[in-house]
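Listed next: structures, encoded as structure tokens.
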Structure P
Amino acid sequence: MEVYLVGGAVRDELLGLPVNERDWCVVGATPQEMEQLGYRPVGKDFPVFLHPRSGEEYALARTERKTAPGYHGFQFNASPGVTLEDDLRRRDLTVNAMARNEHGELIDPLNGRADLRDRRLRHVSDAFREDPVRILRTARFAARFARLGFRVAAETQALMRSMVDSGEAGALAPDRVWKETAKALAGDDPRIFFEVLQDCGALAVIFPEIAALFGVPQPAQWHPEIDCGLHTLMVLEQAALLSAALDVRFAALVHDLGKAATPPERLPRHVGHERQSVQIVRRLAARLPVPVACRDLALLVAEYHGLCHRALELKAATILKLLERCDAFRRPQRFAGFLTACEADARGRTGLEDAPYPQRGYLAGALAAAGAVSAQDLVAAGLSGPAIGARMRDHRLEAITAWQAAWRRRPPG
């Protein structure tokens, strides 16, 4: 029985990055021997075990053979005769197909270290095409390592396009799509993930709602970048700079989906696209296992981002209605996320990336003023039942009006 450190831990160590998770490959052992040594089995499709003390994953070296479409269409062989090199050859990218033995010596039969040096994400073999999840993983790694200068190799990009053309990408399970997307959204450069998918044609299969935005024009007066798809990626980029929250980034990504449904004769204007966006976001969130928090914030941003942009022009009653519809008094943190996503939308335009967005502070201040109104004071004044709600709303309206007046008196800048 031989044990090797494999995959991402070896890659990140060579890149000088922190290693947060270690995976191990075991050669020459059987599942029964692993259990006798105290390892706990957790693998469903192939033998994976947890170390009895560290809890790290130890997988038996394996080969795999494609038997049916999709992620689960594989037959695995994890017999003791499978070598380390056999196991490395079935991996996705060369930079993920390196190992270290117990003496720390690097084992690199597929030249992953050279690809690390050249900042290249290259598939190990043509077997890459057998697993459509590898399209998503490659796009995610491209996003994760973009700041280090990594790019997808031309031959790998061509292979991914051929997988899309053959229909293999259509076999991706919704849970795997969301899992990889969520990881990409949580990274430093989520925009790159969607660019890679767009370049190989997979975006139209996996996220047709987003792909449909490319080529759709907007008024240059408000959107110098013109293209709705480009604007969406710019908004996502700004959201990643403003917040690490997954729900904020997802909301930024899908806020304008309705613009793809604008009739051609109405272009480049998109009157009423907010309502269309809400419907499309609902369908997308029903197709993929999008968390409720992500879905709900996305729906709010899709419907009300235009109103947020006009906040400085709104009457106090309209602001109060916006706060109520966003459930801002009960969920102030979610409303803060709403404002962040709206700011990302405003900044996600060519030449306006660093523009101020006073609407965020303005509406946050309105919420604070209105939220300071206390129901306890109304009860103490002798009110009860529906009268409390009616008077509460009146007082909140007065508080917002006073906030607006104070805002206008502030010195410029």
Structure Q
Amino acid sequence: MRTYLVGGAVRDRLLGLQVSDHDHVVVGATPEQLLTEGYKPVGKDFPVFLHPQTGEEYALARTERKTGPGYRGFAFHADPDVTLEEDLGRRDFTINAIAQDEAGVLVDPYAGARDLQARVLRHVSPAFAEDPVRILRGARFLARFAPLGFSVAPETLELMRAMVANGEVDHLVAERVWQELQRALAEPRPSACIGLLRDCGALARLLPEVDALFGVPQRVEFHPEVDSGVHTQMVCDMAARLAPGNARIGFAALTHDLGKALTPAEELPRHINHEHAGLAPLRAVCDRYKVPVDYRDLAIISCREHLNVHRLGELRPETVHDLIARCDGFRQPGRIQELAVVCEADKRGRLGLEDEPYSQAASLLRLHRAAAAVTTAQLDLTGLVGPQIGEALRKARILAIRGAKML
């Protein structure tokens, strides 16, 4: 029995990045041997075990065979005779197909270390085409590693395009698409994920509402980048810059302008009422991928309210109060904080405006704090009942907002 460190741990160490997860492959062993040594089984489809002391994952070396469409259509074979090279050969990208033995020596049969130095995502073998999830993983990896200079090998991009043309992505289940998209939106450069999905044709199949934004013009005086799709990519990157690792804000950034794809041609490049037109396609995306409620709710309020926040200084205190109330900001103050970030990302996610100040974010938080500080315990509610109490609280909070606006 021989044990090797594999995958992301080896890759990230070679890139000089912090290593968080350690996965291992075990060659020349049976499940019974690992059970005898105290390993705990966790794998459903193939033998994966947790180390009795460290809790790290140890998987028996295995091969796989395509048995049907989609990413679930595989049969796995784990046996003591399966070699390390065979196990590595079923992996997605060469940079993830490097192993390290217990002495620290690299085993790199597919030249992954070379591709790490060249900053290239390249598929290991033609078997890549058998699993459409690998397109999503490639997009996610590019969102993570594009800041380091990574790109996709031309032959890998062509293979991805062929997979889309053959209908492989149409067999992806909603939960897996969401899982990979969510992780990509938490990476440093989500625009690279969107760009790769669009380049291979997968974006039109998986997120047609986002794909439809590309080629839709905007007013150049407000959007020097002009293209609505490019703007969306820039907003996603700015959201990642302002709120690193926050995929909820990233999803709101991705979907805040979906209504622009629905603007009648005769109205372009203006987008009248796009903040309301975008709610239907946004809900369609959320329904399709079973998006968590907290993600959906932040995306909806960001889509609906971002123009109001941009012109916050022009709004009457009553209007500011009602905006906060519509967002349920008095019961869930975190929503207002995240809405402010999404709106800042929208304003600064424009060509040449990346470093422009956005005072509306701080103003929104200040007005929200002033209003939220007013509670019924501070009011004289003598003789008031039911809706009268709510109206008294609303008036008191509006007064607090008016006072805060004058500061």
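A value of 17.1 was derived for mean count of other Cβ atoms within 10 Å over residues 320-327; which structure in P, Q was it taken from? Derived from P, not from the others.
Structures P, Q were compared on distance in nm of label points 7 Å out along Cα→Cβ at positions 40 and 248, and the highest value belongs to P.
Throughout, read-outs are computed from the coordinates displayed, never taken from laboratory work. Given the structure is predicted, the values throughout are model-derived calculations rather than measurements. Cβ atoms are built from the backbone, for glycine too; each structure is taken alone.
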